[in-house]
Structure 1
Amino acid sequence: MGFTKAQLEEFRGATVPDLIGDDCRLLFVGINPGLWTAATQTHFCHPSNRFYPALRRAGLIDFDLDTDTGMTEAHRAAFTGSGMGISNLVQRATVRADELSKSELIVGGKRLRDLVAIVRPAVVAVVGVTAFRTAFEAPKAALGLQELMDPASWWVLPNPSGLNAHVTIDGLAGWFRQAAEAGGL
């Protein structure tokens, strides 16, 4: 199926609700939804995004995502039922993350801290080191476990976008598995 550029453009500025269940132990956090994600209402859904293939390779999910239609209700239930959730630093959809302002990312970081205080996951895994550095005003942050003052363990993981091709699916799977183990999954 797919989408035309004109169809996707209609989703600029749209939002995608957080995918969080009652027992969220590992909260993945994207930078912001892309237009394809907004069109399918499924986080990380662009065909070139390696989020779901890496989760499957890590043994954290047992389904393949159809990027034309997004998650089914059964997939959403299985995902949240396994203790995982998804949110974003910034809620509005753009073509690329570099369309976001520094102030949007900082406000998004504050919103995320508030969300984490409510949801109380064991691990928060932000995918994207540059966005993390900006959102949390931590210019020296590197991949891995961070030292923040929350009860959750905060991790920065590589961005699974196809634009970040120097990190392989196996590399992503390794990072995802580490975060999942830290969250007790």
Structure 2
Amino acid sequence: MKISFFDFDGTITTKDSLADFVKFAVGKQNYYLGLLILSPVLIRYIFNFVSNNMAKEKLLYHFFNGWNINRFQQISDKYGLERIDKIIRPKAIEKIKWHQQKGHEVVVVSASMENWLIAWCQKNNLNLISTKLEVKDNLLTGRFSTLNCNGIEKVNRIKEKYCLEDYEVIYAYGDSKGDKEMLSIADKKYYKYFE
């Protein structure tokens, strides 16, 4: 048995899906207005005074706190089925299909929210491990219900779901420091392979 783990943002895609999704969900005008409101946090993030996790959660809280989960999921599915293919790297999808044709298990491992990735992954017969949003009384809180699936958390979540000793070869594809730990568990590792 062989398995391949693919980071999503920047590896499979040409751009970050978080910003792209927010624009899709709330419109460009509301997106840029939100960035202006969030600028103190974002500036602190740029200068490493705020963690990636905290900045991301603040952004999601600002835009989606209080949204009905069914409405949010409908927009997420629409994004996944109509928009994601427009930001996909052709070489990445070719490699995914190559793995599938060889009978390898293929898993997307992403810090992005599962909501807007799940429909695209299902359409392409891919397994998904990603960050989840907290829901209370059918409303988004704007917070995570899991740890942000980045860095060592990618490995933790992979090991929760898969017994890696069962696989004779492990492939991993990534493009950033958040993928370093995931790449380290692979027999065959590919960094910025599709650029």
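Every read-out reported here was derived from the displayed coordinates using simple, explicitly stated rules and does not represent laboratory data. All values reported here derive from a predicted model rather than from experimental measurement. Cβ atoms are built from the backbone, for glycine too; each structure is taken alone.
In terms of FRET efficiency 1/(1 + (r/R0)^6) of positions 62 and 118 (r between Cβ atoms, R0 = 30 Å, to 0.05), which of structures 1, 2 is highest?
2
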Of the structures 1, 2, report the one carrying the highest value of mean count of other Cβ atoms within 10 Å over residues 38-45.
1
Matching task: -10500 is the computed value of helix-only ellipticity at 222 nm (-39500 (n - 2.57) for each DSSP H run of 4 or more, over all residues; to 500). Pick the structure from 1, 2.
1
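With FRET efficiency 1/(1 + (r/R0)^6) of positions 78 and 110 (r between Cβ atoms, R0 = 30 Å, to 0.05) derived from the coordinates and found to be 0.45, which of 1, 2 does the value describe?
1
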If distance in nm of label points 7 Å out along Cα→Cβ at positions 30 and 70 is computed to be 1.9, which of 1, 2 is the source?
2
Determine which structure produced the value 0.35 for FRET efficiency 1/(1 + (r/R0)^6) of positions 6 and 142 (r between Cβ atoms, R0 = 25 Å, to 0.05), calculated from the coordinates; the candidates are 1, 2.
2
If Kirkwood radius over Cα pairs in Å is calculated from each of 1, 2, which structure is the one that comes out at 16.3?
1
Distance in nm of label points 7 Å out along Cα→Cβ at positions 150 and 174 derived as 2.6 - corresponding label from 1, 2
1
For the read-out distance in nm of label points 7 Å out along Cα→Cβ at positions 46 and 166, a value of 1.8 was computed from one structure; give its label from 1, 2.
1
